[in-house]
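Input: structures, listed below.
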Structure I
Amino acid sequence: MKRLQVRALAHAFGRDEIFSDIEFGLNAGEVVALVGPSGCGKTTLLHLCAGLLDVQDGQIENGFANPASMFQQPNLLPWKTTLDNIALGLKARDIGKRERLLRAEALALRLGLAHGDLGKFPHQLSGGMQSRVSLARALVLQPDLLLLDEPFAALDIGLKEELYALL
């Protein structure tokens, strides 16, 4: 069974303890929300679960084979087009150019981007469109674990609702 298990997790940046004694489990198909005030370590915890930071104390067992993350900011590569930003992870997995571009295009269109948007660069896209590209970049990998770090926080309520529905 696929499972993410966090036990007795603690993390600090220098002398600043971010959190300690964090424990939870997540099974495939479950949704878990981390709630807390700004600066309490939610992003750090997600980065640890994603393997972007090294565990200092405690343990994380990730039984998911294909995780993906979506962050607060879209973090799109400014020199790559919409289509190439979406297909980036597929390229890293050595999927052929034709196949990765077909997959990226199909998902982009499904998420409400237009054909004309696929050749645009990030600076030519609205904030909502950039969020769609970031979501597509995560989903095109067909993850079995999706870690979301307030990905729609900067968007208006209507667009937030639309993207949550798409998700």
Structure II
Amino acid sequence: MTGPSSLLIDRTATPIGELIVVADGDGALRAVDWTDHEDRLHRLLRLHHPAGYALRAVPDPGGLTRAMDAYFAGDLAIIDRLPVKTGGTPFQRAVWAALRGIPCGATVTYRALAALAGRPAAVRAAGHANGANPVGIVVPCHRVIGSDGTLTGYGGGVERKRWLLAHEGARQP
């Protein structure tokens, strides 16, 4: 049986709030969330680390905090190169892989996301998997919009979603 996961945590200021970055000892990103949603971050970490986890504050673990700072400073492509490691079901991982394939500046609907994940009829399940994504921004769940083009369902709030999409140059309603 495996013991608790040892994870590294850092925080950084962004134009839209303080961001929490969680990495493992190999430098893979395990979670990203806003400090005003830290309870959700811990809930997702518990789901993805059923044997438990321990957080240790470390400046810029694996260079990931610096990379997130670079993204917010305008180096949008940097998030495409970041190593990410998550748990999740096979379908959730398929949805998260599909999210990483959405180009910066583009958006897709939940229906299109389900199709990209290989299950076109599983629109609601794709939406739930999108909402359970522990690595927001890098696994860009903010690029998913409603079928009518509205900005729906971003865990960090619609205003942050609007800002992220504008930052990436996406057309918005």
| field | Comparison of I, II - label where FRET efficiency 1/(1 + (r/R0)^6) of positions 18 and 98 (r between Cβ atoms, R0 = 30 Å, to 0.05) is highest | value | II
| request: Assign the value 20, calculated as relative contact order in percent (Cα under 8 Å, 6 or more apart), to the correct structure from I, II. | output: II
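For mean count of other Cβ atoms within 10 Å over residues 58-65, which structure out of I, II has the highest calculated value?
On the way: I: 13.8; II: 17.6.
Once mean count of other Cβ atoms within 10 Å over residues 58-65 is tallied for I, II, the winner is II.
Can you tell which of I, II yields 1, 8, 16, 19, 18, 14, 12, 7, 3, 1, 0 when P(r) over Cα pairs in 5 Å bins from 0, in percent is derived from it? The partial results should precede the final answer.
Working: I: 1, 8, 16, 19, 18, 14, 12, 7, 3, 1, 0; II: 1, 9, 18, 22, 21, 16, 8, 3, 1, 0.
That value comes from structure I.
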| Given 0.70 for FRET efficiency 1/(1 + (r/R0)^6) of positions 26 and 42 (r between Cβ atoms, R0 = 25 Å, to 0.05), calculated: source structure among I, II | II
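Values in this text are rule-based calculations from the coordinates and carry no lab data. These numbers come from a predicted model, not from an experiment. Cβ atoms are built from the backbone, for glycine too; each structure is taken alone.
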